[in-house]
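Colleague: Got some structures for you, see below.
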Structure I
Amino acid sequence: MKLFHSQYLLIVSLLGLSTFFDGFYPLAKAQSVNNIPFQMCFNSDNFVRPSRETYTKLVKQDDYLSYRVNSNFRKNISNLFNGDYWRADILVFDSYYGISGGKDMELSSGIEYIIRRDKNAALGIGKCWGRFAETNGYGKPNSHIEVRLIKHVLTEIRFLNNRYTFVVEPRKSGLQILHFSKAPQDLVSGNTSPIEVIDTKGRFLGKCKHTCQL
């Protein structure tokens, strides 16, 4: 009996065979992909990190920011620019950062720039703090993950083979902040499964721990 092309593909997938394309993410072997819904908390299409000169000027004009740089970066703002947060395209938090830690994160990543320049953005980002504290703050179940994407748009989150996969599209500008529930096994173990990033064509872009530089 002659098989139609679609029937042949179905039989191949059921047999657990996978096709690999050079430079592309491999197709899964006979396992279902769990798509994880996420809640967008903040989105700006226009955010870009300022130049180092502009950001240095902003810091020097503010006593609190200068104090934090002096405390955390040995009085040398160049150490901030060489840090992981400043270079990161994606920031990932599996526990609540707290007030001090959150302000340091926003300072170190350059997000402080939009907070100082745009009151509506500052309010929106502040609401994300509150939403994350509701699930991951002190005495809470620590059940969610917060993701901050710079110059990338998240289109999908998948969970397969004990790892999260972020599907993203690059942009010339932008800042997204979103939250999603941890996988059940992470809630039980208290650990966070590895995170990998691919683009919408399936090309592997990188791995994340707390930061991703793509």
Structure II
Amino acid sequence: MGLTSTLYSFCFYLIHPLRAHDFINQDLPNSPSGFQRLSVYESLFVSWFFVILGGLFRLILVLGSLSVFNNLLNSSDLPWGDLVSTSGTSGFYMILFTSFLDIIFYPLFGIFLIQIWEFFIKTYAYLLGESKNVKQKVDSVLAVSLSSKVLLVIPFIGGFLEGIANMILIFVGLKKQFKMNSALAICVLLTPYVFFLGLSCLIIFSFVLMFQ
């Protein structure tokens, strides 16, 4: 599996998710040259590259902005310039630290999210009576959805766009792989969020009762 074809397939997932699922399902002989099926963990590894790239771009932008800001403060001779400059530097180091943690722990967090999504999607699939190639279909849905990480390289709004694209790609995958209608696909999308929201409320409520 070449690096070029892997990156091409990953980006193809994002640009043409419907066609990508068709090629994955049917192994069409007329699939684009260089296109190949990626497993969910191969997609996770490729997405890590874009997470690193997005983190580096973010740090470069913050460092450049901080440098311009400090130059403006130094040229204006404001009495609180040193304080603001120190605060800005501390903010940069905080962003550097959090970006470093995001990059280092992304694979572990990604594996955790994959397991969560697998559990909920498989549960719905079995409830619907789906029994054929369920794991392979879930793998395809999640592998394609991870291609949304490409959008992290877009400055400022990359994270917001990535979150929206990820939901859309999972929605499309559920409809293509499991033939779900739109209402059911939305229900599957919302289930993990509702579950963890309810769990968080239960934990908070339990702590309140404990300390009363």
Structure III
Amino acid sequence: MNKLEFFFLLITLFFCLQSCSKEEEAPVFIKGDIHDYYTNAPIPNYKIEIIKETNLLFSMMADYSIETIETDSLGQVICMFFAESKFYIEYHLLSEGNDEYVSFEHNIDKNEPVNEFSIGIKPYRYLNVNVKNTTGTYKYISNKGCCSKYEFLDNTFIIDNAVPEDTFTLRLYLWECDSCSRNYFEEKIYIENIDTTFITRDY
């Protein structure tokens, strides 16, 4: 079987699957709450998307958002959508987080008329990085690559999206001169569940 024959076989199989699948849509209710992982305090105005996912390797359909919902003042969400019964279509909740809280993803069981959930979201913590110029080897420094570099004296970088009880990948870039190629340093920093983790590095 050549590639062209194989391609037409896949196309034929795809349309057969579509014709064999039920075209019915069933209502699915979403009911749940979003709260702070540590304090259990409700998280209001937290945006969540309902994502439709197509799980066929040869499908040209991309995953996309069918609805955006937002938690109320009590951190609760209640909504309803119609789910397709095709076996290769799935749904899940997805949030990219916000300035204060991390993202999350949660599967939806479309065969259950009511999906209930209670999810704790971790708040971001700060990472305070103090970098000291102790050797005089480097003239410039940055923690964002070559887009922005600063004169290397004793520099402090404040990182505001560190996840507590997890590792953060710290990247520092150092130059010996303005036209020199950059030197790249990377390490994993464990973030404590405190407001700010302080570290000091010498270069």
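Colleague: Of structures I, II, III, which gives -10500 when helix-only ellipticity at 222 nm (-39500 (n - 2.57) for each DSSP H run of 4 or more, over all residues; to 500) is computed from the coordinates?
Modeller: Computed on structure I.
Colleague: If we compute percent of Cα pairs over 21 Å apart for structures I, II, III, which one ends up with the highest value?
Modeller: Top value of percent of Cα pairs over 21 Å apart, among I, II, III, belongs to structure III.
Coordinate-derived values only; no laboratory data. Just so it is clear, the model here is predicted, and its values are computed rather than measured.
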